[in-house]
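Got some structures for you, see below.
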Structure I
Amino acid sequence: MDTFWAVIAGLIPSVGVGLLFWFAMRKIMRADRNERAALEREEDSVRATVPGASDQ
């Protein structure tokens with residue numbers, strides 16, 4: 001049973017770092033998605049207000 005807890009104690013730091021990496025990447029991807037959506041909305045509003053902008 002001591003071997004089991006030794007293995008678990010060895011895996012906890014790796015799992016913790018993996019979870020931190022996953023949360024960080026998730027946050028980055030969501031921020032990028034939201035930024036791209038905001039830029040697209042901005043471009044759409046510019047196209048709607050500028051005559052002839054959609055012809056390009």
Structure II
Amino acid sequence: MRVLTLTELMRLTRTELCGLFTQITSELPTFPEGSPERDNALTKLRNIRPALARRDFSP
């Protein structure tokens with residue numbers, strides 16, 4: 001799972017961000033504790049939160 005940068009996430013719509021957040025949250029339990037995939041998923045979730053908090057969403 002590739003980590004998306006905050007810049008990449010800022011280009012997504014609110015719907016896309018919510019869908020990505022839901023997808024990652026549902027896949028998270030399948031990754032072993034301490035694995036690179038789990039670390040990447042957690043980083044993505046941390047990056048999505050500020051992107052969702054912004055006010056100006058892409059069309």
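Since every read-out is calculated from the coordinates, none of them should be taken as a lab result. Fair warning: this is a prediction, and the values are worked out from it, not measured in the lab. Cβ atoms are built from the backbone, for glycine too; each structure is taken alone.
For distance in nm of label points 7 Å out along Cα→Cβ at positions 7 and 47, which of the structures I, II scores highest? All intermediate terms of the calculation are to be shown ahead of the outcome.
Working: I: 5.7; II: 1.1.
When distance in nm of label points 7 Å out along Cα→Cβ at positions 7 and 47 is computed for each of I, II, structure I gives the biggest number.
Which structure, out of I, II, was helix-only ellipticity at 222 nm (-39500 (n - 2.57) for each DSSP H run of 4 or more, over all residues; to 500) calculated from, if the result is -32000? Write down the numbers at each step before the final one.
Details: I: -32000; II: -19500.
Structure of origin is I.
If Rg and Dmax of the Cα atoms in Å comes out at 11.6, 37 when worked out from the coordinates, which of I, II was used?
Answer by label: II.
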